[in-house]
Structure 1
Amino acid sequence: MNTVKTYTLEEAKRTLENFCAYQERCHKEVTEKLYKMRMIPEATDVVIGHLIEHNFLNETRFAQAYARGKFNIKKWGRQRLKLELKKRDISKFNIDLAMKEISEADYYETFQVLSEKKLRLISETDKWKKRKKLADYLLYRGWESHLVYDKVAELIP
């Protein structure tokens, strides 16, 4: 017989405490997890309230950690970071705070290094195709278009 696991309110709280302690989570992830655990909306509200009250769930902290991590590890630009945070229903206020986690100097230094590294990896010989490949790569990673086109013109005259 195929039975579905059910959770008491206390079990759900402990499970979600562990879920949030493992890594920063946003409200949307926690809500989805509770939905998959088949918790009723009233119980979901109680568990989320508990997690916020005991500082397991903090949207500002999540947004800041997310932006820092994706910038440092995946080398995403601000456009991509904002888009991904919006997808997770993060408020504009918290997105703006998260963007402040990245210093201007680090931002431009990372952009410079990423652009030059990618250019070395492009084997295309046609100048215009090479420019397009570099621009597409940087735009996909979420770097601002004015930065991208200026850099492409600088690196591939």
Structure 2
Amino acid sequence: MYTREQASKLKQAFWTAFGQYMAPVLSAEGMRTNWINYKTGLKNVYFRMQADKKEASVAIEMTQPDPEIQQMFFEQFEALKELLHDTAGEEWTWDLHTADEYGKVVSRIYVELKGVSVFNQNDWPTLISFFKPRIIALDAFWNDAKYSFDELR
């Protein structure tokens, strides 16, 4: 077991290493990108990469406070489901109105990798190999899909 401070430092070390690894990778538009804090340009819509002691995930999260507005965004993503799955090269899981770790209602579209730990440095190459192609695919998807959300801004 790690202390809270040790766990925080290990996580920070992983994300720093991942950020350095991804720094030379340009976005679909050929721009430098902060892959860890990816900006979608839409309020309450986030691309999140998460890793803990048991699993990792890459997700599109919708956190609008109004459940009806959140559902409208989710449905717009559903209209683009085939594009997302084709771009990512895999099927993702779709959850409308689920609770996050704080009990807040969110909607998520995600893919998970189980049996890995951000606290085990031997798993870091596996985590990087999981995150890199999926965040790049999300960027490529978003490069085409973002205009579909103009009316919801």
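Each reported figure results from applying straightforward, stated rules to the coordinates on display, with no laboratory input. Computed from a predicted structure; not experimentally measured. Cβ atoms are built from the backbone, for glycine too; each structure is taken alone.
Values computed for the structure shown
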| read-out | value |
| --- | --- |
| Origin of the derived value 21 (relative contact order in percent (Cα under 8 Å, 6 or more apart); candidates 1, 2) | 1 |
| Mean count of other Cβ atoms within 10 Å over residues 19-26 from the coordinates reads 16.1; which among 1, 2 | 1 |
| Origin of the value 2.0, where distance in nm of label points 7 Å out along Cα→Cβ at positions 11 and 99 was derived from one of 1, 2 | 2 |
| With log10 I(q)/I(0) by the Debye sum over Cα atoms at q = 0.18 Å⁻¹, for residues 27-106 alone derived as -0.92, matching label from 1, 2 | 2 |
| Label whose coordinates, when distance in nm of label points 7 Å out along Cα→Cβ at positions 115 and 131 is calculated, return 2.1 (choices 1, 2) | 2 |
| Source structure (of 1, 2) for helix-only ellipticity at 222 nm (-39500 (n - 2.57) for each DSSP H run of 4 or more, over all residues; to 500), computed value -23000 | 1 |
| Origin of the derived value 2.4 (distance in nm of label points 7 Å out along Cα→Cβ at positions 75 and 91; candidates 1, 2) | 2 |
| Which entry (1, 2) yields the derived value 65, 40, 21 for Cα extents along the principal axes in Å | 1 |
